[in-house]
1. Match the computed value -10000 of helix-only ellipticity at 222 nm (-39500 (n - 2.57) for each DSSP H run of 4 or more, over all residues; to 500) to one of the structures P, Q, and report its label.
2. Starting from the value 23, 65, 11: which structure in P, Q was P(r) over Cα pairs in 10 Å bins from 0, in percent calculated from?
3. Looking at relative contact order in percent (Cα under 8 Å, 6 or more apart), point out which structure of P, Q has the largest value.
Structure P
Amino acid sequence: MNTILITGCSSGFGLETARYFLDRDWTVIATMRMPRGDLLPVSDRLRVVALGVTDAANIARALEEA
């Protein structure tokens, strides 16, 4: 099974990219600064993770969580 980690999934290209890969049966790790569970369809192949890409400690924590 293929897995992808996508940043910026709360809107725009990140959100649409997450939807694209979910529709194609990939496992998606969708990152957002402020995670929202209502933006993407409920799926056992979806994991929403908090991530602010400007903070190194936040990046490390998100990668461990993913």
Structure Q
Amino acid sequence: MDFNPEDARQYFEGIDYPASKEDLISAAESNGAPDELVERIGSLGRAEFSEPEDVVAELRASPQST
């Protein structure tokens, strides 16, 4: 499944930033994110994100992007 990193923002509702990868994964799962997104968040190099745009930028730069 192809995943557009821009679509990720909708799954981060209710997160207070800065947020850890674990916070993002938990929120994404609670908000019905596809498994691919959850896995990609877990594989990101950063441990903490200041804002949703940081997460999207990191997902765009992720080597798993197709």
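1. Details: P: -10000; Q: -12500.
The read-out comes from structure P.
2. Numbers: P: 24, 57, 19, 1; Q: 23, 65, 11.
It must be structure Q, since only it matches.
3. Values: P: 28; Q: 40.
Sorting by relative contact order in percent (Cα under 8 Å, 6 or more apart) in descending order puts Q first.
Each reported figure results from applying straightforward, stated rules to the coordinates on display, with no laboratory input. Here the structure is a predicted model, which means the values were calculated and not measured.
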